[in-house]
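What follows is a group of structures, each given as structure tokens.
We did not get these values from a lab; they are worked out from the coordinates using the rules stated. The model shown is predicted, which means the values in this text are computed figures rather than measured ones. Cβ atoms are built from the backbone, for glycine too; each structure is taken alone.
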Structure I
Amino acid sequence: MQMTGNTILITGGGSGIGAALAHRFHDLGNTVIIAGRRREALEEAIGDRANMHALVLDIEDPAAIKRFAAELVTRFPDTNVLINNAGIMRFEVLDKSRDLGDAEATITTNLLGPIRLTDALVEHLSARPNAAVVNVSSGLAFVPLVDTPTYSATKAAIHSYTQSLRAALDGTIEVIELAPPAVQTELTPGQSNREGYLPLDAFIDEVMSLFSKDPTPAEILVERVGFLRKAEAENRFDQTFAAINDFARKARETKA
């Protein structure tokens with residue numbers, strides 16, 4: 001992936017990993033457009049940075065995605081990189097019947113959102129030089145958390161979808177998967193200060209180093225996420241599943 005001279009769209013760019021990626025790519029001389037539901041958060045993430053722009057996007061609304069894509073290519077016709085980063089993580093209880101609103105919202109945001117936005121922009125991107133799509137999955141795509149089952153399932157689906165997309169767009173658009181481990185962001189309440197989670201700055205430092213490799217890896221995997229990514233291949237899935245679920249439970253209890 002070309003590291004400078006791009007026009008980059010990052011969804012979920014108002015906070016966390018999305019905002020950190022936006023700042024780092026902007027620092028390299030790229031034009032960056034960040035998208036999300038709340039304009040205030042987007043404007044705060046931009047601050048006084050020139051050549052960084054905010055567009056409001058409701059990733060749950062198919063019609064809004066189409067309107068957004070039309071506005072994007074009109075206002076920023078040089079857009080050649082899409083980073084599908086927007087996502088939500090909700091805790092769920094599986095041992096009794098419940099309102100499935102959280103599960104449905106997670107599927108809509110984390111899975112259908114990237115699929116719909118990529119579909120809306122794929123023909124435009126195909127015509128741009130140095131085009132790329134980056135899909136943000138998770139280490140939980142490979143070893144799930146019991147308490148966030150739908151989130152984990154959507155990230156597993158994004159991993160699978162990205163593999164198919166990469167093959168379908170080979171030679172036209174570079175397709176990259178970014179799979180974070182547990183990072184200190186506000187993806188869930190209190191997570192930004194949770195002990196044992198990777199500090200955001202350290203995560204982004206390693207991510208940008210991996211992006212800058214030539215050729216760019218098809219999967220951007222910081223060292224810490226390898227424990228999850230390689231669990232099945234190394235025949236230790238069951239042990240890893242037990243370990244990360246125990247770790248996550250204790251980390252949340254410590255902050256409770």
Structure II
Amino acid sequence: MTHEIWRAILPLMSSNRRYILPDLTGFGGSTGSLNESYTLKRLACDLVGLLDYLDIKRAHIVGASLGGMVAIKLASLVPQRLRSLTVFNTVAHAETPFGKERRDRQLADVRSQGVARFTSRFAAGLFPEGTPEPIVQFLADNMAKASVESVIAGLKLLRDREDQTAQLKMIVAPTLMIAGGRDNGSSPEMMGQMARLCPRGELRIIDGAGHMPSIQMPHLAASILEDWLSNSGANCPAQNGP
């Protein structure tokens with residue numbers, strides 16, 4: 001996916017903040033393709049490098065899906081750089097054996113069908129039944145912009161990712177987990193467990209949403225995020241850390 005998954009939310013957020021929407025390496029407007037040397041840590045370090053380049057000492061970090069995994073990694077690597085952490089619909093555990101088999105089937109589909117056909121089917125599975133077709137098509141088109149090499153590397157990264165469950169306990173910043181009520185892959189139960197592991201974790205559930213509430217229900221997603229950033233996540237004192 002690209003930074004455009006936040007397109008519907010941004011106009012609904014306060015204009016009193018600076019918003020930075022990066023594309024992860026290999027996706028959107030980034031240069032080059034993601035390759036098999038990339039890990040969650042390397043992607044997180046890319047974002048730390050971006051903060052350094054922009055001379056931003058501390059920020060509210062928000063991520064969704066794979067971006068949520070990267071955000072968790074960033075929070076555990078440089079806790080002192082976070083004002084707060086918000087994660088939409090993600091998991092912290094390593095891929096399950098069943099999940100690894102599913103990723104292998106997805107890899108075979110990409111290789112045999114190409115990116116556009118694969119992402120069309122993949123995107124549809126991220127929304128609950130009955131979601132308006134233009135919403136699903138928007139995400140499918142967004143994902144189809146990636147190269148075959150990046151999609152393959154991304155699926156392998158998801159398949160082989162490390163378990164970050166223990167790292168949740170090291171996140172010192174206020175942490176909000178936002179779950180779609182109808183997302184089976186990162187269910188409210190899963191994200192509730194993650195929130196309880198975070199020292200300052202909280203959970204919000206968007207009823208009726210699937211894996212991508214920022215696209216499916218942007219007004220609700222923006223309302224929750226705005227309330228969090230303006231209140232619970234707004235006043236995190238500086239933390240000492242590595």
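Summary table
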| quantity | calculated |
| --- | --- |
| Origin of the value 3.0, where distance in nm of label points 7 Å out along Cα→Cβ at positions 21 and 197 was derived from one of I, II | II |
| Among I, II, structure where relative contact order in percent (Cα under 8 Å, 6 or more apart) as derived comes to 26 | II |
| Distance in nm of label points 7 Å out along Cα→Cβ at positions 45 and 189 - structure with the largest value, from I, II | II |
